[in-house]
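**Q** Take a look at these structures.
Read-outs throughout are calculated quantities, based only on the coordinates presented, and are distinct from any laboratory measurement. This one's a predicted model, so the numbers in the text were calculated from it and none came from an experiment. Cβ atoms are built from the backbone, for glycine too; each structure is taken alone.
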Structure I
Amino acid sequence: MNNTHQYKEAEFWTRDGESITCHLCPHTCTLHTGQTGLCGVRIYSNDVLLSTIYGFPSAMQVDPIEKKPLYHFLPGTNTFSIGTRGCSLSCKFCQNWHLSARKGHDTVWVSPEHIVKKAVQTNCKSIAFTYNEPVVFSEYAMAIQVLAEEAGLPCIFVTNGFITPEAREQVFKKLRAVNIDLKAFSESLYTEYTGGSLHPVLDTIEWSVRQGIHTEITTLLIPGVNDDEQMIKKECQWIVKHCGTDIPLHLSAFHPAYKMKDYPMTSRYILERSKQIAEDCGLQYVYVGNYPGFDNSTYCPVCGEKIIDRNSYHINISTPHEHKIPIIWSLS
């Protein structure tokens, strides 16, 4: 680790005369010299597009993998989690705004080799790119993924899924698991509350499932915004149709934050009702996060036996089991 390092040339951009266009996310920002993309961390300077956060993590720590949340991928293990600054969206309700909404970067440079070394030293079974939006530090994440693969460590994205198909082919190439935020099943709400759009996210979810990447979905339920019962029903029907009934869905409680501090937190009734709607639509693994008192254990949908007993991030696993459950227990 050191505190002096030059910015890294970015990928996924083309030149057009005196300007360049970034093709990493669907915003496809066109930039002139000195301008920064909407993410706040990619700048056109010295005649190239630069990543200002390559090698500059703002957060590094060991987390239970259930905290991502990933409930069906290597349950009971720890994941080495890193994030930087910046985001491709500008969600008014962001729960990690202190990282995602900040521009610039932290001062200590950390090599991809050091990240993998720390993951091994802390006995983590995976590396998670999380906290802010990992798509905006794709070059850093991809460099780490190559080394992590050599070390036998799978990599995970906790992402908003807002990425172009051409970039996704490379950025997601070595990922073994993703948790994708589906923020609302509405184009207008995406535009108003996130500054993005819905369909690229749906495309990323469907593509990840087709590619065999372990995929889980999270929806943060905000009272009066995206908790309409018909909207939730349409979302769950789409998930069943395009992803199947066994993809885990995490319904997360909103807590007032960032630009929506005057909104109420999600009620227990909303969470219970939304969970019931999801199950009525056919989803077999629906979990509730950020709200105490819910049973988030995993049960066999065939016989009802408890497979994983969860108490917050503490789990007990009951194996073996006669029915095949869509959980990745190990990668060995």
Structure II
Amino acid sequence: MVVVMQEGASAEAVDRAVARLEVMGFAVHRSIGANRTILGVVGTDVKGDPRLVETLEGVQEVVHISEPYKLASRAFRPSGTIIIVGDVRIGGDEVIVMAGPCSAESDEQVHATAGAVKRAGAKVLRGGAFKPRSSPYAFQGLGEDGLRMLRDGADAHNLKLVSEVMDASQIEVVGRYADIFQVGARNMQNFSLLRELGRARKPVLLKRGISATIEEWLLSAEYVLGGGNMDVILCERGIRTFETYTRNTLDISAIPIVKKLSHLPIFVDPSHGTGRRDKVAPMARAAVAAGADGLIIEVHVDPDRALSDGAQTMFPSQFDRLMAELRIIAPAIGRSICVEPVVRRGWGVQ
């Protein structure tokens, strides 16, 4: 349930309400707004009559949430969540773009790609160092060496860094380099990993599972939120259907649905969502028009020679053109993209 405190309720009244709820056996999560505090209250082994919550000092109302996800529900934070990563605000008016190679391959490749996406307007460098691959014989990433390359490339171009963590044992090493943890589609229901990330104090980008429903996706986010980490970014990356023309079927309808059900920011990954370089830009444009808070896109300076996912990876010139198109679309729906000046330059590679 959600406990809405009265407007202007004192900090002491809020603390007393929290203490009483915890004595009753509830776990309490605070959401502090401009005028009032909202308490997300969850628990199954409750002592006493839950109706007593309504009588606590400073409580305005108690809202019972029927959805199985409580902390991810829009009712917990009606105004929406904004996640701050340095000077980057995720979930606000600006559409944030994360871009970079599927995998770190070399210092030169990472730095060149980071520079290209920064010039085009990206705010976050994406890149993998631990790669979950369907085949055990495919390139698996460079591990910590790859993380070092990515961190150096991000720092050199004033970018934040998002990188995938595949296992709870990797949280410490990935956390030393990345600003945002990425949980891939295959690990959306790796509940032990999600619980550990709930104890982390860095944002988590949670990709939708290959065949997951929206409710299952939000319940996975609940594992992280329930551990106390309220900075979760949902990422729609396509689901598996009977269609074989594209790698996955990108579910654009998930954007407005999640916006209605949850306060969490939602990103879209059109690279994995289609698996085809020529389809990334149209789906990215559609995602922004549908209300996505951000995009995560694969870009490589020479994608035809990339060690992984080259077929779905954009050339810098294509990414630069896409960003120019998104600057036209975003204002039409009351959003902005790359609010700081961008150095424009042409690229010879098409």
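**Q** I have 22, 18, 12 for semi-axes √(5λ) of the Cα gyration tensor in Å, for residues 87-206 alone, calculated from one of the structures I, II. Which structure is it? Don't skip to the answer; put the middle values down first.
**A** Numbers: I: 27, 17, 12; II: 22, 18, 12.
Derived from II, not from the others.
**Q** Tell me which structure, out of I, II, gives 0.35 once FRET efficiency 1/(1 + (r/R0)^6) of positions 23 and 279 (r between Cβ atoms, R0 = 35 Å, to 0.05) is calculated.
**A** Answer for the origin of the read-out: I.
**Q** Out of I, II, which has the highest value for distance in nm of label points 7 Å out along Cα→Cβ at positions 71 and 319? Could the numbers behind the result be given before it?
**A** Working: I: 1.9; II: 3.3.
Of structures I, II, the maximum of distance in nm of label points 7 Å out along Cα→Cβ at positions 71 and 319 occurs in II.
**Q** Between structures I, II, where is mean count of other Cβ atoms within 10 Å over residues 111-118 highest?
**A** Top value of mean count of other Cβ atoms within 10 Å over residues 111-118 goes to structure II.
**Q** Out of I, II, choose the structure whose coordinates give helix-only ellipticity at 222 nm (-39500 (n - 2.57) for each DSSP H run of 4 or more, over all residues; to 500) equal to -9500 when calculated. Mind dumping the intermediate values first?
**A** Working: I: -7500; II: -9500.
Comparing all candidates, it corresponds to II.
**Q** Given that FRET efficiency 1/(1 + (r/R0)^6) of positions 143 and 215 (r between Cβ atoms, R0 = 35 Å, to 0.05), derived from a single structure, equals 0.50, which label among I, II identifies that structure?
**A** II
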